[in-house]
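A.B. asks: Please find the structures below.
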Structure P
Amino acid sequence: MTKGLHLEIRDKSAWEDRSKAWASTMSKGLSQDDTLNQILISEAGIKPGQKILDIASGSGNPAVSAAVLMNGEGTITLTDLSEGMLKNARDRADTLNIKNMRYCTADMNRLPFPNDEFDLASCRFGIMFPENKIKAALEAKRVLKPGGKIVYMVWDEYDKNPPFFVPRRAVANFFKEDEPPIPPRHSMSQPGTLQLLLEDSGFERILEKEVGYDNEIYDLDAYITNGLKRSHAEKIADLSVSQFLKLKESLYDAWAPYTKDGITFVPNRARIVVGFKPLLP
């Protein structure tokens with residue numbers, strides 16, 4: 001386990017509060033940067049006609065992108081702890097005139113679906129948070145049809161992901177505080193962790209690997225502002241306009257090593273695993 005890992009489990013009320021920040025900063029259709037969604041869709045082999053469950057879908061990733069690919073053929077059921085997040089997903093779907101998405105407020109450890117219901121289950125950046133991860137994986141297996149596929153994507157190690165450590169360190173320095181502990185989103189970043197989870201949960205034909213890309217940011221000001229609103233809302237709430245501008249200046253400086261000719265290249269690194277429910281019990 002990563003040294004210094006902070007193992008607090010995501011609080012439902014905090015996630016509900018976060019949905020408001022996402023509503024004000026998210027794209028109103030496809031994600032502004034859809035790359036990780038497309039990587040998951042490709043690795044999962046999502047295609048029209050499937051019956052898909054997207055667990056811990058948040059504001060609809062990768063579900064919205066998958067639904068566009070499916071073009072009305074098949075269904076995608078989205079689950080999340082937060083009604084607000086699912087509303088965000090529904091708003092995005094409505095913008096794109098998507099009609100084959102269903103929404104269900106649910107805990108991934110207690111999915112309200114019958115056995116053997118779905119062809120495929122996806123979960124992008126959600127499996128890191130439940131305290132009992134094997135129980136969550138077993139629930140996903142239960143609702144999959146025999147031979148059905150599970151796909152989990154998690155963030156890779158903290159120090160491989162500047163989208164997280166660059167702003168967190170800059171904000172901590174600005175407020176003259178210590179950098180906070182590594183958050184739980186990186187709790188499954190060690191190679192082999194996802195593989196072991198699926199093995200222990202009874203899946204077969206398991207493949208885990210690292211994936212990633214460099215996100216090209218052309219509007220760094222908007223990127224910084226949206227990031228502060230999403231992840232540091234409490235910190236910035238009481239800042240004056242001049243203080244907020246100084247904080248943004250410190251973030252510009254922090255991103256300078258990643259910026260060339262007006263474009264900021266932001267590495268994003270994740271891990272993904274694919275496994276199958278056995279055909280026979």
Structure Q
Amino acid sequence: MGCFKKLFVCLSLSLIMGMTLVACSDDDAGNRHSASSKSNTIIAIGVTTTLEDAGLLSVLVSAFQQDHKITVKPIVAGSGQIHKLLERGDLDLAITHDPAGEKALLTKGIIKQRIPLMQNDFIIVGPQTDPAHIKLSLTPAEALNKIVNVNALFVSRADNSGTHQMEQGWWGKTNRRPADQYYFKTGTGMGATLNIVAERNAYTFVDRATWTNFANKQQLGVLFEDADLMPNIYSLLIKNEAPLQEKVILWRNWISEGQGLQIVLNYRINGQPLFFKAPKKL
């Protein structure tokens with residue numbers, strides 16, 4: 001009987017140890033799955049084309065992915081298109097520069113937060129010979145009026161972007177429009193639009209950062225600038241969901257008050273700073 005007892009004890013211990021090993025193995029698998037899920041997390045961010053054309057977007061994406069091991073999927077388009085993607089629920093968050101459109105999203109309840117991030121300004125560029133003589137203008141409206149007066153070519157993005165909205169706002173204050181043959185609509189991003197402007201020696205609105213980073217200036221130059229009259233403010237938009245996902249909170253904190261904001265404020269081209277901290281309240 002002693003031998004049977006010893007055998008029973010040995011079998012019992014083996015069974016218990018086996019169950020323990022299986023449990024540990026399951027726990028390890030669960031931990032590996034959890035870690036893998038985190039490393040495979042994707043955050044979809046809508047970003048205005050001007051941040052890509054300025055070269056800043058790729059810097060931000062690379063830094064965030066390195067810091068947080070989260071894959072960033074940027075969707076680049078004009079602010080108007082980005083707002084539509086937010087309404088459809090295709091984005092986790094966005095960065096745009098169309099204040100009126102952003103306020104409309106808040107009113108509709110599409111977004112729950114709008115956080116001003118950084119700013120620079122819009123400028124009007126055109127042929128350095130300045131056939132419309134806009135350089136001495138006191139306002140953008142006066143400059144546009146002069147362009148119409150001499151039938152100079154004006155190129156518009158015409159894509160409901162933040163740049164297009166700024167342009168349209170000032171055309172509205174002139175109560176005039178160029179004839180169709182002197183108003184060319186590209187329907188493209190800022191970089192592509194500037195190439196057309198350079199090719200046709202025309203006038204257009206552009207944000208300061210994209211212009212500074214644009215290599216194909218040819219005979220173009222800055223002909224009108226006034227940061228007070230044409231501010232360019234970028235805001236972070238957080239979609240309306242509860243509770244906020246961890247990845248959204250991470251990006252929000254990183255870009256609005258952490259290392260991401262410092263990257264934005266320290267970003268330079270040829271030693272020139274391109275973005276400054278936006279006022280907290282607009």
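Values in this text are rule-based calculations from the coordinates and carry no lab data. Fair warning: this is a prediction, and the values are worked out from it, not measured in the lab. Cβ atoms are built from the backbone, for glycine too; each structure is taken alone.
A.B. asks: Figure out for me which of the structures P, Q the number 4.5 belongs to, where distance in nm of label points 7 Å out along Cα→Cβ at positions 174 and 262 was derived from the coordinates.
C.D. replies: On the way: P: 2.5; Q: 4.5.
Among P, Q, the structure yielding 4.5 for distance in nm of label points 7 Å out along Cα→Cβ at positions 174 and 262 is Q.
A.B. asks: One of P, Q was used to calculate Rg and Dmax of the Cα atoms in Å, for residues 46-157 alone, giving 18.3, 56; which?
C.D. replies: Numbers: P: 13.0, 37; Q: 18.3, 56.
Source structure: Q.
A.B. asks: Something else: From P, Q, which structure was Kirkwood radius over Cα pairs in Å = 19.6 calculated on? Can you show the working numbers first?
C.D. replies: On the way: P: 19.6; Q: 21.5.
Clearly, the read-out refers to P.
A.B. asks: In terms of mean projected area of the Cα convex hull in nm², for residues 70-133 alone, which of structures P, Q is highest? Write down the numbers at each step before the final one.
C.D. replies: Details: P: 5.0; Q: 6.9.
When mean projected area of the Cα convex hull in nm², for residues 70-133 alone is calculated for P, Q, structure Q comes out on top.
A.B. asks: Kindly point out which one of P, Q the value -11500 was derived from, the read-out being helix-only ellipticity at 222 nm (-39500 (n - 2.57) for each DSSP H run of 4 or more, over all residues; to 500).
C.D. replies: Numbers: P: -11500; Q: -15000.
Going through each structure in turn, the value belongs to P.
A.B. asks: While we're on this one: Taking 22 as the value of relative contact order in percent (Cα under 8 Å, 6 or more apart) derived from one of the structures shown (P, Q), identify that structure. Don't skip to the end; give the middle numbers.
C.D. replies: Working: P: 22; Q: 26.
The read-out comes from structure P.
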